[in-house]
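S.K.: Scrolling down, you'll hit the structures one after another.
Computed from the coordinates by the stated procedures, all read-outs in this text should not be read as laboratory data. Values in this document were obtained by computation on a predicted structure and should not be read as measured data. Cβ atoms are built from the backbone, for glycine too; each structure is taken alone.
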Structure I
Amino acid sequence: MLLELTIKNFAIIDDLKINFSKGLNVLTGETGSGKSIIIEALGIVLGGRGTKDLIRSGEGRAFLQAVFVIEDDSKIKPLLEEKGILIDESNLLIISRELSTSSPSISRINDKVVTLNLLNKITHNLVDIFAQHEHQSLLNVSNHKEIIDSFGDEDHKSLKNKIKSLYEKYNNEKKQLEKMSLNNMERERMIDLYKFQIEEIDSAQLTEYDDEEIEKDYRKLTNIMEIAKGIGQVVESFKSDGYDSFSLLDLLNSIISTLNGLIKFDEDLLTYLDRLKDINFELQDIYSDLIYYMDNIELDEERLKLLDERLDLVNKLKKKYGSTVKSILEYRDKTAASLEKLLNYEEELEALKARIKTYEEELYSLSQKLSGGRKAIAKKIEKAITEELDELNMQNVKFKVDFKESSLASDGIDQIEFLISTNVGEDLKPLSKISSGGEMSRIMLAFKSILAQYDGIPTLIFDEIDTGISGRTAQIVGEKIYKIAKNRQVISISHLPQIASMADSQYSIFKKKVGNKVSTFIKKLDGEERIYELAKLLGGVDVTETTINHAKEMLQLTEKLKKN
């Protein structure tokens, strides 16, 4: 149940807080006072699309918050627990939404930031908003199948999901069949191409050496003269035969000789002498190895040519089939698999056709079962809608759910359309042929009344459900809304006194100029205030003693009706 709605800096609303009660809450006010803005704000805080132009002029942010008490958490609690959102013992769920002119909107549940996708999943089980545009959704034939399915139980929904999943597989196989249905010339061309590619890769006999090692060897051979020159300089620095030059080894021998002469004065120097001798031996080995390396350096022109050709081949293959030897070989294996399919084209084609046929048969069987379930639901809906409309002062109405079989689809084989006859002797015709707004309002209310018994959503919101009705019909619609509100919370925006008088809680919405801006305000009405508001709804601009007395009488009659 919705306990509280806070709206700040939204459209023409500066700062508004509304505390709702159980039962029927009715919001009344003059046209343009901001009634629908309040419903729009609630829709946005529940996960609707919020744009920056809705932020109050001159402000940088808009803040919207809805506080719910969760009375039945069987649907919502698992979703919250999965996302680590906690509810304390008070069972309060606080949902907020911030709109900013300079940054994306932020949604929170119990102070935890959530995505709009998760927010919508949760609020879908909290509130159902019926706005005026929903008449159009009922008139749209493409929605009729979904409406029937919404009355289905868990088995019905499970069957529908199974068909959807199976149809996806079936559709993928059909697409594969289209790809395989190539003409012979195209197939032969692809076979030749695949064979050429496989032969080109296989003939290269690629190994791990071709990835990086070949480049190292090629780099070494192409720079062999530079290497020889450098090694020569290093060897010369180790040992030089020049009369006036000192080599690294000569200098080290001189140091060893000096220390050797000093040991007789201090034996502690022996440690350093031994270490230097070890270094001398190591340097001698390095010198010998470098001499050997230099003696064996040669420019192998033939190997360089082979490496150059091999490297060129490998790089060409990498450009065509993959950046590494591994990816080239993987491409080769995939191509071989594709070639195998083309070579076994007839067998593959027949196997694919057989699978498609199996899917078609299973889909059709399941779709017939789903259709049977829908027809059973439709019979109940036809009876229930007719009864509801009869209660809503639409007697002698015939309502029918028309079924036609269509081709296989992800939701079965049914093409469904709602047909209605509103007068005796008239033929059944599509809902879209109804021109009366009052009739459409009552038909939608009938659907909502029945659906409310199935979906268990605790809060229903009607934004001017009373469009196009008046007099006795308005009284009947008010009684119907009150009846729905006995088992769940209902919030209704209305301009009719017959509906407002049925309210458990009534609110007046009005505009007032504050400074140089106009703002929307709301007030919960009690006693004389409520009588005066009803009198305005009854008499328009002028409130007279007669309209006051009429409003009092209406409230008294309503109280008697509620007790009965």
Structure II
Amino acid sequence: MQGVKSYKQHKISDSEQYDAIVIGSGIGGLSVAALMAKEGKKILVLERHYTAGGYTHVFKRRGYEWDVGIHYIGEVHRPYTELAKLFHYISDGKLEWAYMGDVYDKIIFGKKVYDFHAGKENFIAKMKEYFPAPKDQQAIEEYVALIYKAQKAGRMYFAEKALPPAISWATGKMMRKGMLTYSDRTTLEVMRELTDNEELIGVLCGQYGDYGLPPAQSSFAIHAAVVKHFMNGGNFPVGGSSRIVETIAPVIERSGGLILTNAEVDQIIVEKNKAVGVRMADGKELRSPIIISNAGVPNTFGRLLPAEVRQKHALQEKVDVIPPSVAHVCLYIGLPYSAEELGLQKANYWIYPENGYDHDKNVSDYLKDPNNSELPVTYISFPACKDPDWSNRYPNRCTIDIISLAPYEWFAQWEGSRWMKRGEEYDAFKEQLAQRLLEKLYEMEPQVKGKIEHYELSSPLTTRHFCNYEKGELYGLDHTPERFRQNFLRASTPVKNLYLTGQDVISCGIGGALAAGMITASAIMKKDFSSKIRKEVKLEGV
């Protein structure tokens, strides 16, 4: 791939100089590298995995391809949105998106199906069909209005994260104030102020899996951000998620930069409280005046920095305030039929227990007694339906992804075992979970039963192995109200010339991590990239 090489094969000489080193090639690291590259900076991106892209990477097996982290993205089909312009800018316009259509999510409780329709007015109208009572209709209108108010309040809050500490000290409190009125409350608290209809609350919170916390635990700010993100529909990268790295890597390379895979960083080198380079797992030292970590805050503050630096700035204490987000299992399915033959469609399924409108109770019951409780949430995605280029690459084949909750603790006994060689007991446990997920698929799409050629289940240990999250977490730090009070979750750090990016800086998901790259680039370059891109990128479209 252009702009991507293996560290084992591409030896960096001591004379090579880079303007910045980025640890991790997830979308946060890719976006900050591309933005700086477009300003003429030579950037080196180091990725410990053998494939670049973080949660945007794909894997292939037995003639199939699966996207591990991208299932749909909002806003990118709307030419005036910041997300659409930012993706266009860092990919030189080479990254294309396919719109999923009018219905992007189906929220399912037993036999009841609630379609989420694209467009604010369409969404409201459809919800009113499902809930015709006057007080429910009023609650629906107030709810959508509140979603937009919360999203608007977040702009100044997130912009503040790019400010230097001295300026933040003077103006930060005022910039954060509006957002905190929403983020300090849980999603359930806000919803119960709007309505006492538990069914309505359960439906409107039906996308909570996109941020990992049920309503009584999540901050309303993240709920509002996710709902607003998808309010106008979902999209999928044409050609699959691998196109993200494929289109961004040449931009980084054009300024002399490079993405290296199989390049594990062991430690950030700090001298006199200044980051000056990184020490690789093989002992080699690479020096640079700017170090940017896209490895997650717990990894950066808890492992990559020297112990004396962590102690000096009490970094571990900061990280310990916010727990890691939810872990999960994902069942990757391959079928030797086209999606058209099987009658599969683009919309995602969010499946909950019948009459299980209390999401928190569903989760609590399952964690207490998983064998005798229903799955609290089952998410089913049909990527082969969403990508218009799929049939060109994989004719007469299709794939399905199924995701559900699975705490890391269930798998902790196999810590230290090797990937794909964890033993018969581990395999049997995974197979038990896989069969439960398949049952949910057959309930919704019975025609696929008996037609599956291949399936395999990833566990939190798989996530830990490939994405280097200690507890196999999916969304970095948990999106609780307390998280949004932590001012250390920002681009700059107490260590000079060390910066953070990725989903821990802004919020979970591809959109949050992408925006974090822009925030970090703005902080480093002392340039408002949001304003620059808004002025320079002119798109046409819907």
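S.K.: Thinking of I, II, which structure, once helix-only ellipticity at 222 nm (-39500 (n - 2.57) for each DSSP H run of 4 or more, over all residues; to 500) is computed, gives back -11000?
M.R.: Details: I: -18500; II: -11000.
Only one of I, II returns -11000 for helix-only ellipticity at 222 nm (-39500 (n - 2.57) for each DSSP H run of 4 or more, over all residues; to 500), namely II.
S.K.: OK, next. 5.4 is what came out when distance in nm of label points 7 Å out along Cα→Cβ at positions 11 and 355 was calculated for one structure; which of I, II is it?
M.R.: Of the structures listed, the value fits I.
S.K.: Upon calculation of distance in nm of label points 7 Å out along Cα→Cβ at positions 163 and 419 from the atomic coordinates, which of the structures I, II produces 4.2?
M.R.: Source structure for this number: II.
S.K.: Can you spot which of I, II the value 1.2 was calculated from, given it is distance in nm of label points 7 Å out along Cα→Cβ at positions 203 and 339?
M.R.: Traced to structure I.
S.K.: I have 9.0 for distance in nm of label points 7 Å out along Cα→Cβ at positions 283 and 411, calculated from one of the structures I, II. Which structure is it?
M.R.: Working: I: 9.0; II: 3.3.
Answer by label: I.
S.K.: Hey, semi-axes √(5λ) of the Cα gyration tensor in Å derived from one of I, II reads 35, 28, 24; which structure?
M.R.: So the calculation was done on II.
S.K.: With distance in nm of label points 7 Å out along Cα→Cβ at positions 155 and 483 derived from the coordinates and found to be 3.0, which of I, II does the value describe?
M.R.: Clearly, the read-out refers to I.
S.K.: I, II: which one has FRET efficiency 1/(1 + (r/R0)^6) of positions 43 and 179 (r between Cβ atoms, R0 = 35 Å, to 0.05), as calculated, at 0.70?
M.R.: Source structure for this number: II.
S.K.: Of the structures labelled I, II, which one yields 11.9 when Kirkwood radius over Cα pairs in Å, for residues 51-90 alone is computed from its coordinates?
M.R.: Values: I: 13.2; II: 11.9.
Answer for the origin of the read-out: II.
S.K.: semi-axes √(5λ) of the Cα gyration tensor in Å, for residues 107-170 alone computed as 27, 21, 12: which structure among I, II? Intermediate values should be presented prior to the final figure.
M.R.: Values: I: 27, 21, 12; II: 37, 13, 10.
For semi-axes √(5λ) of the Cα gyration tensor in Å, for residues 107-170 alone, the value 27, 21, 12 is produced by structure I.
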